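> What follows is a set of structures to go through.
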Structure 1
Amino acid sequence: MTPRDHAFWLRAPGDGEIRPVEVGPPGPGEVLVRTLFSGLSRGTETLVFRGEVPPSQYAVMRAPYQEGDFPAPVKYGYLNVGRVEQGPATLVGRTVFCLYPHQTRYVVPADAVTVVPETVPARRAVLAGTVETAVNALWDAAPLLGDRIAVVGAGMVGATVAALAAGFPGVRVELVDVDPDRARVAAALGVGFAHPDTATGDCDLVLHASATAAGLARSLELLAVEGTVVDLSWYGDRPITVPLGEHFHSRRLTVRSSQVGLVSPARRDRRGYAGRLAVALDLLADDRFDALLTGESDFADLPRVLSRLAAGELPASCHVIRYPTGG
């Protein structure tokens, strides 16, 4: 068989390449998917690209269809939207989301793909994994009517959490980031915006997604007495220092983690992974989320794009990768 499909591989930390791959026909109960778009999860994928996944997290951080092992060579990624070319008749021709790496075509079990609702454009659907993370975080955080909420860190996850939190009646939501350009994203999502130095305090709940020690420290400062920080950040192998000798004890504060790898215990018995993803895809019918799609490049340019993202040369929330449509 002559390979006519291609995938992105991290050859070594900081060095990516496009490799040919062989994709055979689907077997019983499988689907062949041609990728339309994939999304670059800037925080996690740049950590992987730089080789900063700590050895203790190699198993936890594996993507569902990852090949190779950390730090490299590895084929990694999990925001993939494509069209089913072969498989069960109920799926052929449908646009689907799958937790698959950056590859032009691929074969997976039919139950590994989720049909994208007709109300959601294929390009926007690459955000499904991010919205799913935000859904899980809000299940963990359990905001109440009228809460004062801050979201620290206006990247993909933080901005998505803020957009969803704003849907709770009576809440005040403020998106907090050091980058003043993120104010435009906040406005598009319908939430407030502030620099960390001027953020509004006395919060009942702070969701932290900046992946920095300074952001976590500021999150604690913004809390009211007996408030809670829900930390969504992934720090990789970087040690983080937290000032627990200041507001933490005197205000009886709480810090807890939220991570998408497990469904929140608040909904685990009733939703599961498939149910959570279905909720996320339904929420993406809201065109506010287009504000998070901040760039687009061809698949052939992916190694250079990831290098620029990892170096901080290419600012982005979610950078979309566009695939060729022909064989």
Structure 2
Amino acid sequence: MPKPDILMTGAYPDWDMEELERDYVVHRLWDAADRQALLNAVGRDIRAIATKGDLGASAELMTALPNLEIVSCYGVGTDAIDLSHARSRGIRVTNTPDVLTDDVADIAIGLLLAAARQIAQGDVFVRAGTWSKRAMPLVTRVSGKKVGLVGMGRIGQAIGQRAAAFGCEIGYFARHKREEVGFAFQPDLLALAAWADFLVVIVPGGEATRNIIDADVLKALGPRGILVNVSRGSTVDEPALIAALEGRMIQAAGLDVFWNEPDIDARFLSLDNVVLHPHHGSGTVETRRAMGKLVRENLAAHFSGAPLPTPVI
């Protein structure tokens, strides 16, 4: 049997590329000098797209592939995939949930600790030799504080469990109350922000959550509040956040995601009250291996006629 042709929108780690190139005819869109010429040449042969959460698959790209059957996403977020177009053509879509939950939850807590305890500033303080001249200023405790979670999916629950281990009181905002979750549900986001010492954002991206963290939410969080975003850059109104950080309307922020990543707003770089992280919440060897394996398992299941392990549609 001939190997199916698949289109990859971006590179995966070498261990995944080796496996994919063994089992499929792989066409590398990101390597093409002329992407449209590549799509014109091989578009009718492509039966699958292997993509990444940030690269997605647009309606325009899928339209160029008339025999496309499945889009397998390396990542949990599918907001960059045109799901409406995929549904209209009967194209299956899969992602990689669960395997990255713990790592993203870990980095959320790490960013919170780094922002509150000023860990990055402490590193600079020692390296610059300032410690021998004066004491580092006092910082903010995390243990025992009020943590507001914006979103209560798998990762939100994992963050809540970790924060609870610090003795924190947990509240959350979501579209619906999760009866199986023991944390306090707050249907009003502004009320949650006003209650919380720390606000952690972990909602899906997309139009429904665009700029859900706006100037009003940041004002409610207040001058002692800390914002952590491990969701998508689109969920936070960045100009409002930068203004809040510059004006000390909130104390600090820890950010793993940005609106225009990787070319982020240069104003972030001069702020001493924000911890910047390069959208690397799932960036461990263990999780990335598991993500790639799940992408391959979804593709293999599709082409063998077996049930998809993690279907989105």
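> Ranked by distance in nm of label points 7 Å out along Cα→Cβ at positions 150 and 190, which of 1, 2 sits at the highest value? Spell out each step's value before the answer.
Details: 1: 2.4; 2: 1.5.
With respect to distance in nm of label points 7 Å out along Cα→Cβ at positions 150 and 190, the highest-scoring structure among 1, 2 is 1.
> Next up: One of 1, 2 was used to compute distance in nm of label points 7 Å out along Cα→Cβ at positions 118 and 262, and the answer was 3.0. Which one was it?
Details: 1: 4.0; 2: 3.0.
The structure behind it is 2.
> Can you rank 1, 2 by FRET efficiency 1/(1 + (r/R0)^6) of positions 198 and 278 (r between Cβ atoms, R0 = 41 Å, to 0.05) and just name the one with the largest value?
Values: 1: 0.60; 2: 1.00.
Looking at the calculated values, the largest one is 2.
> Then there's this: Given a value of 32, 57, 11, 0 for P(r) over Cα pairs in 20 Å bins from 0, in percent, calculated from one of 1, 2, which structure does it belong to?
Details: 1: 32, 57, 11, 0; 2: 31, 51, 18, 1.
Of the structures listed, the value fits 1.
> Name the one structure among 1, 2 that distance in nm of label points 7 Å out along Cα→Cβ at positions 126 and 174 of 3.9 was derived from. Provide the component values of the computation, followed by the final result.
Working: 1: 3.3; 2: 3.9.
Here the read-out was taken from 2.
> Using distance in nm of label points 7 Å out along Cα→Cβ at positions 94 and 214 as the calculated read-out, with 3.9 as its value, let me know the right label among 1, 2. Write out the running numbers ahead of the final one.
On the way: 1: 4.7; 2: 3.9.
Going label by label, the one that fits is 2.
> Figure out for me which of the structures 1, 2 the number -6500 belongs to, where helix-only ellipticity at 222 nm (-39500 (n - 2.57) for each DSSP H run of 4 or more, over all residues; to 500) was derived from the coordinates.
Working: 1: -6500; 2: -10500.
Label of the source structure: 1.
> Identify the structure, out of 1, 2, from whose coordinates FRET efficiency 1/(1 + (r/R0)^6) of positions 86 and 134 (r between Cβ atoms, R0 = 41 Å, to 0.05) was calculated to give 0.80. Let's see the in-between values first.
On the way: 1: 0.80; 2: 0.10.
Attributed to the structure labelled 1.
> Here's a follow-up. Rank structures 1, 2 by mean count of other Cβ atoms within 10 Å over residues 78-85 and report only the one at the top, that is, the highest.
Values: 1: 23.4; 2: 18.8.
Result for mean count of other Cβ atoms within 10 Å over residues 78-85 over 1, 2: largest is 1.
> Let me ask something else about it. Can you rank 1, 2 by FRET efficiency 1/(1 + (r/R0)^6) of positions 38 and 286 (r between Cβ atoms, R0 = 35 Å, to 0.05) and just name the one with the largest value? Please list the in-between numbers first.
On the way: 1: 0.95; 2: 0.55.
Checked 1, 2; max of FRET efficiency 1/(1 + (r/R0)^6) of positions 38 and 286 (r between Cβ atoms, R0 = 35 Å, to 0.05) sits with 1.
Values quoted throughout were computed directly from the atomic coordinates according to the rules given, and no laboratory measurement underlies them. Given the structure is predicted, the values throughout are model-derived calculations rather than measurements. Cβ atoms are built from the backbone, for glycine too; each structure is taken alone.
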